[in-house]
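Some structures are shown below for you to check.
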Structure P
Amino acid sequence: MSSSASGFSAVSHIALCVSDLERAVRFYTEGLGFEVSDGWNIGDALAQLLETPPPVNVRSQMIVNGATKIELLGWRNPRAEGVPPANRRQIGFTHLSVLVDDLRTAETRLVELGGTVIESSRTHQPAEGNGSVDILFVADPDGVRIELVHFTSES
């Protein structure tokens, strides 16, 4: 890997705080094709890193899909709190975008796994060159937005 003048070479991973680790692992693996990777328990020794006073008990579970790695943080103590942004106008992480082969199949599967369709986001528009793009946002079981993108080329 080459690095830039600032020393940055690549994104290591993105972390998501989840309210139910097992449910989140199932959603992202069975629904989006991620695979379970490394995982470990985090305790008081890393409380400062987590910016939370002890006692802490967190499960860090990595999931991967190709070069994309997500760390799911399942808080046991204290419990997870807050809500993710409900629109793309709020500062911070707004969504994860994934390419899908079949939008309807992906939508159906994610709903079966606890996702919620954001119907107002359903979009169909011409893509650059020939073809079109269909986009739909689905919220994961905790409300994190997932953008499903399907490109269709026209011959």
Structure Q
Amino acid sequence: MPMPAPASEATTLLQQALAAIEADDHTSALRLLKAGADEHPDDAQITYWLGAEYACLELFDAAEAALERALAIDPAHHLARFHLGLLMVTRARFEAAVGVWQALDALPDGAPLRHYKQAFDALAQDRFAPARREIDAALAAGGATADLDAQMRRLRDSLPAA
């Protein structure tokens, strides 16, 4: 029976960083992700998670730069694209977010990130019922990630009644 291929150094480092994030050890996670981004500058996943960790720590300029770098490495990294747009929205840069999110319209109709993007399109027009429906559709489709789904549930629950 053949032995499984060893995980790459980048994969191992990312797994360690994600375990640190799960353990709420953001200092270790940030250290690992920064080292990983330095050692593997073409790894979009490490760069994405570095941006996500910066955002978690409210280091928004660094988060935005890392997420933009992740998209430069891999323009099809849709989760990085959505999070970059979300970060822009939270920084009152909705027009910039719309531009970043535009590529999400090319995702299949049932794609969770497309539904989440469409929810924000509806919110931009104060259309709360359609925004709720889009969020619910994304969650029903399997969502995106547990953290993003939780954020979007909180957003849905905070919307004014129709």
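Ranked by distance in nm of label points 7 Å out along Cα→Cβ at positions 20 and 44, structures P, Q are topped by P, which has the highest value. For the structures shown (P, Q), volume of the Cα convex hull per residue in Å³ is largest in P. Name the one structure among P, Q that semi-axes √(5λ) of the Cα gyration tensor in Å, for residues 36-91 alone of 22, 19, 9 was derived from. It must be structure P, since only it matches.
Structures P, Q were shown, and distance in nm of label points 7 Å out along Cα→Cβ at positions 12 and 60 at 0.7 was computed from P. When relative contact order in percent (Cα under 8 Å, 6 or more apart) is computed for each of P, Q, the one that comes out at 20 is P. For helix-only ellipticity at 222 nm (-39500 (n - 2.57) for each DSSP H run of 4 or more, over all residues; to 500), the calculated result is -3000, so let me know which of P, Q that is. Answer for the origin of the read-out: P.
Bear in mind that the values in this text are calculations on the coordinates, not laboratory data. It should be emphasised that the depicted structure is a prediction, and the values quoted were computed from it without experimental measurement. Cβ atoms are built from the backbone, for glycine too; each structure is taken alone.
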